[in-house]
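The structures come next, written out as C-alpha cells.
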Structure P
Amino acid sequence: MELKHAFAAALRDIRNSRKLTQEDFSSVSSRTYLSTLERGMKSPTLEKIDALSSVIGVHPLTLLTRCYLNAAPGVSLEDLMARVKAEVDALAPSST
C-alpha cells in the first residue's frame, strides 16, 4: 500500500475508533484538509501529525505505527517494535 494511503487509513480508523468527527479537529485543521488526508491526497507535516494525534489522544508514534503496519501487510506489531527498539538503541550516544 502506498504510504499516503496507509496514513489515510490509519488516521481514519483511529479517528473512527475514538468516535470523533472530522469537525472535532477544527482547532488544528479544517474539515476539508482532514478529508484530503483521509483520502490519501496529501501528506501531513510532522507538526500536523503531532496536532492530529493530540486531538485523537494518542502519541504521534501510535499513528505512524498504524500507518506503517498498513503499508506492510504481514509485518507484526511485535516485529516492527523490535526493529525500532534495536535501531534506537544502536543510535543512542555511548555513555563514555
Structure Q
Amino acid sequence: MTTRRITKIGVLSLGKTFGAIYAIMGFIFGAIMTLMSLGMGSLMGNEGALAGLLFGVGAIITVPIFYGILGFIGGIITALIYNVAAGFIGGLEIEVE
C-alpha cells in the first residue's frame, strides 16, 4: 500500500461530477413527484387529473435540470473551499495499491 495525498481538485471536474450525480438524484425525485401528483390528481376528478399530469410532467423535466445546476454550482464551491483548505493543511491522504 502506498499513501498518496490529494492536494488540489479540479474545480470544473468536481462541478461536472456533482452536477451529474445531482441530476440523477433529481430524476429520481422528479419521478416520485410525478407519481404522487398523478395519484393525487386522479383523486380530484378530471380537472385534478389534468393538473396532476401537467405538474408531474413538469417535475420529471425541471427537477433534474434544477438539481443538476445546483449540484454543478455546489461542486465548484466545494472544490474551491477544498483547494484553499488543502493549501493550509496539506490535503487528503488516501492509500492506493
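Starting from the value -29500: which structure in P, Q was helix-only ellipticity at 222 nm (-39500 (n - 2.57) for each DSSP H run of 4 or more, over all residues; to 500) calculated from?
Structure Q accounts for this read-out.
Ranked on relative contact order in percent (Cα under 8 Å, 6 or more apart), which label among P, Q comes first with the largest value?
Top value of relative contact order in percent (Cα under 8 Å, 6 or more apart) goes to structure Q.
Of the structures labelled P, Q, one was used to calculate Rg and Dmax of the Cα atoms in Å, giving 14.9, 51. Name it.
Only one of P, Q returns 14.9, 51 for Rg and Dmax of the Cα atoms in Å, namely P.
Since every read-out is calculated from the coordinates, none of them should be taken as a lab result. Computed from a prediction, not measured in an experiment: that's the story for all the values here.
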